[in-house]
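Participant: These are the structures in question, set out in turn.
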Structure P
Amino acid sequence: MYVHEKKEELLRLLQTRDTPVTGKELADYLGSSRQLIVQLVKKLREEGFTVLSSVRGYYLEKQKRVRKIVSVKHTAEDIGDELRTITSRGGRVIDVVVRHPVYGEIRGDLSLENDEDISRFLALLKGSSGVPLLSLSSDGIHMHTIEARDEKTLRRIVQALDEKGYLLK
């Protein structure tokens, strides 16, 4: 199978799946390497397809969603509560961004949309030698790109963050 055929087959597979597919599963299905899968996903994105990746794998965004960047501040102990505040109200946490006094903007991809994703992320954070990005900010302030199905849902999420005292205005 040629590369362009593999790309088309990858697209067909992603269009039919409702759940993320790991890079290994895709590589096995197409009889290719995970490196090729990364290249094919890049090509699909360049062609305008919204191929997202999460800790569970790749998936194709099927519906238009709205996004907002929010500035927040809380302790490291509140990370789980902050993330669950967003996801439990129908949001998805796309990333986290901090402004470092020396390095400037530092961004980490998250793609968290449910409690399972958050638990996995927190376990990885706890089990690694890394620190939460908010710890790298001189004042603990950080930003998240959050996504929801509509503006009403987005407003509800922002209001909940505000009520918990996480939201900066």
Structure Q
Amino acid sequence: MPIAENFPEGLKPIGKINHADGEHFHFMWGPGRGDAETSSNEEVQAAYKARGEKFEPLGVSGTMVAVDWDSCVADGACIEACPVQVFQWYRTEKDIPAKKVINETFEGTGSSVKEERKDYTDKADPIREHDCIWCMACVSVCPPQAIKVDQSNLEAHEKAAGTYTKMESGSANPHAHD
């Protein structure tokens, strides 16, 4: 099942993945789904077993560029398609279990090359979500449809971050008194 069309409805931030620039970060949203593509994908399950890591629901990484890590089977098409290198294989920078990325800081020095994932436990992380140009290339190529790109989700990000301010209405229309 692809990422929910109504993401992030029904989910809440379970932590952040910080960018080392000190300015940018993106949320991890949960709870994760134990019945998504990774739970039945043989390559993913074999990779967890080979690592001796427990398979568990992870959630969604990012808000405006959201990757459902429970659907992501480490195909890498998104990484290859992105013209501005929004994504990196997170394990190529920090080879830690996905559950441990919450509240970690990443430099963004991980690989943005499709074939360079560590293994099928690796995930495409939108570490440079702030650089997205809304071209939707990643959405169109993802085999399990694990990605949702929606600029309007900025409001959900800002509300979760406590930085949301509502725009005043009425003064923007110059013809309001005609």
Structure R
Amino acid sequence: MHELKPIHSNTVARALSKAERYRLLNEPRESISICRDILEIEPDHQDAIVTLLLTLTDLFPACDLRHHNEAELLLKRIRDPYRKAYYEGVVLERWAKGKLKRDAAGHVVHEGLTAAMERYAHASSISPEGDEDAILRWNTCARLLNDRPDLQPRAAREEELIIDEDMPIR
């Protein structure tokens, strides 16, 4: 087993910039590794926590529960109430979209997106002036639900099945 080498505290800003760049280059393993290096020496570094969280959500289309669980743990470490609510919405939205790509039942995706929208609505109510990121994300979820009538809540889907069961068989 190889022993990891710590980075110096005066290189954190540069390392975080690299982590963000690797994330945008779709190289999540590199981004995750760098964020973990930063968090080893600065465990409460909020931007490193958020970058790690976002990189993990980039991996959600694979629906790997380990990434989701780690993202959930990272959410608990975000101190700012607005950012916490906003990123809770991001985690819920991206997990639901990952499920959608994996052909999950429409009600599962609907529940995830509507839960995300609730978190975005809360974030919007406490957002700093001029920050409408939560509204933009809420609208994206709403448009997806509006464009996909197959994504319905469980109750509506169950009513359809009940109605279909009452139809006579020909």
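Any read-out appearing in this document is the output of simple, stated calculations on the displayed coordinates, not a laboratory observation. Small disclaimer: the values here were computed from a predicted structure and weren't measured. Cβ atoms are built from the backbone, for glycine too; each structure is taken alone.
Participant: -23000 is what came out when helix-only ellipticity at 222 nm (-39500 (n - 2.57) for each DSSP H run of 4 or more, over all residues; to 500) was calculated for one structure; which of P, Q, R is it?
Facilitator: Working: P: -13000; Q: -4000; R: -23000.
Of the structures listed, the value fits R.
Participant: Now, a different point. Taking 3.4 as the value of distance in nm of label points 7 Å out along Cα→Cβ at positions 16 and 128 derived from one of the structures shown (P, Q, R), identify that structure. Numbers along the way, then the final one.
Facilitator: Numbers: P: 3.4; Q: 2.1; R: 1.3.
Comparing all candidates, it corresponds to P.
Participant: Taking Rg and Dmax of the Cα atoms in Å from the coordinates of each of P, Q, R, which one would give 17.6, 55? Please list the in-between numbers first.
Facilitator: Numbers: P: 17.6, 55; Q: 17.2, 70; R: 19.5, 76.
Matching structure: P.
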